[in-house]
Structure P
Amino acid sequence: MAQPSSVSLISDYGFAEDENYMYRSSMEDTHLYVQDAGPEKENIFLGVFDGHGGTSAAQFARDNIHKIFLDMCAANPSATMPSILADTFKMTDKKMEKTDIDFDGCTAAVIYIKKEEKDSKIIKKIYSANCGDARSILVRNGRGLRLSYDHKPTLTEEQERIRGAGGFVSMGRVNGILAVSRALGDFEMKKYVICDPFVSETIVDPENDTHIIIACDGVWDVLSDDEVAQIVTEKKASGCEQAAKAVKQKALTAGSTDNISVMVVQL
């Protein structure tokens, strides 16, 4: 894959995916890469969307979430980026509800990379937002620093919220059905499966931060953050596409039974 033109923010980008046909009859993941995103016309918006129950929710998120984000940036120039990202997830969910998507949903992990000024210096900052268990990590000193937060029904705070809304958690699933506690879509269960994202912001350390990795739970179910960071670090000289393929293959070899999607960005 050709290197992106926005070399001031990133130097390389790669993506790999696999349906994992031995265990899955279809590919429900999708992804997004948008250059020149934002008022400065040089920022980058990335995302991985892991569908469940169908592909409609993931495809809707892929096609619309960055447009909603950019509209919100333009309409709220004084708002903080974390608040805009949080509102973007909620608005994406609201707009999705007005379509004919009733039963399927998707987890989502997005990254927004932009330049900012701090102490009279230009820095790079990573904004991360996610709902569900699609995950983003930053490779710092060769190890995986988590940027996102896995929303699982087994978490105490998620169980309390679900029960407070009248639902229950059984066998690690919301109402015995869904294995994630937050997602876009899933409107038949929206009372319990909310779309409110976890949002973080991280200043890039140019001396020690090398890559961002976004992947679906088909990777993280079988590989740790540090294992993925190590694979990508070892493949640095080969480029991000080869690194993404290496992570994908390692997840398959490690016994993943889910669709696989891996995005790798070199800072």
Structure Q
Amino acid sequence: WFTNDICYQGAWDLTASVKNGKPEGLKVFGDKWTTVYEALSTLPEKAKKSWFEFDHFYSDIAFPEALPIVFAEKPRTMIDIGGNTAKWSISCCRYNPDVRMTIVDLPGQTAVAEKNAAAAGFADRIGFCTGNVLDASTKLPSAPDAVWMSQFLDCFSLHQITKILKKVYEAATPETNVYVLEPLWDKQHFEASSYSLMATSLYFTCIANGNSKMYRYEELVNAISEAGFELKTAHHNLGSNAYSLLVFRKNR
């Protein structure tokens, strides 16, 4: 349904999207937005449902294996960048009774996340930082124990990824663990999985933002390292969809 409801009509503008570096297909939903993320809260209900179900379906499967890895370090405060509907933050609060989460996202997403956090009974443990993480005016909470980004960085170009991680660098301490959960196309079990991930890049080109894609392991690690981080550990093959959990810390 995601392909039908979100991608099909916009795919007619794929050539223009490649030439212009902009999501020219997004105009099928209106001309007010520069990325699909700004449009999410106002999409038609059927399209909105398809987008969120697609967005969460694959990464959520990796959460049960990611949680013990993250909480082995006993974080008490965690920033969830691109927290979307609060699924990860809620999962963390259920897994650990002491952790306090802060979701960073656009206004439309944090409004939904706040309702979901309250409905789950964690309004007192999940806070919010509303804003565009690419904007200079958006400041991240300082000195968190952990920073989490689940299937978030593939929404940006390599240059933008480095820019975002420089902002994370400013907020982090030398002891802050930065976790990046992504499906990397060169770390898949099967060739068909790699092909499917690479094909998903067409959605990013013509609908999402015009300049990002699904990344391979080395180029994503290099973009994050350019911001001043060092890869400490890499956990591959999480969940049935072979996600990778990369753990970074500041270079000392």
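Bear in mind that the values in this text are calculations on the coordinates, not laboratory data. Because the structure is a prediction, the values reported are computed rather than measured. Cβ atoms are built from the backbone, for glycine too; each structure is taken alone.
Data table
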{"quantity": "Origin of the derived value 17.0 (mean count of other Cβ atoms within 10 Å over residues 95-102; candidates P, Q)", "calculated": "Q"}
{"quantity": "Mean count of other Cβ atoms within 10 Å over residues 55-62 from the coordinates reads 23.6; which among P, Q", "calculated": "P"}
{"quantity": "Of the structures P, Q, the one that 11.5, 33 was derived from, the read-out being Rg and Dmax of the Cα atoms in Å, for residues 63-134 alone", "calculated": "Q"}
{"quantity": "Test item: Rg and Dmax of the Cα atoms in Å calculated as 17.3, 50, pick one of P, Q", "calculated": "Q"}
{"quantity": "Source structure (of P, Q) for relative contact order in percent (Cα under 8 Å, 6 or more apart), computed value 25", "calculated": "P"}
{"quantity": "Structure responsible for -8500, with helix-only ellipticity at 222 nm (-39500 (n - 2.57) for each DSSP H run of 4 or more, over all residues; to 500) calculated and labels P, Q on offer", "calculated": "P"}
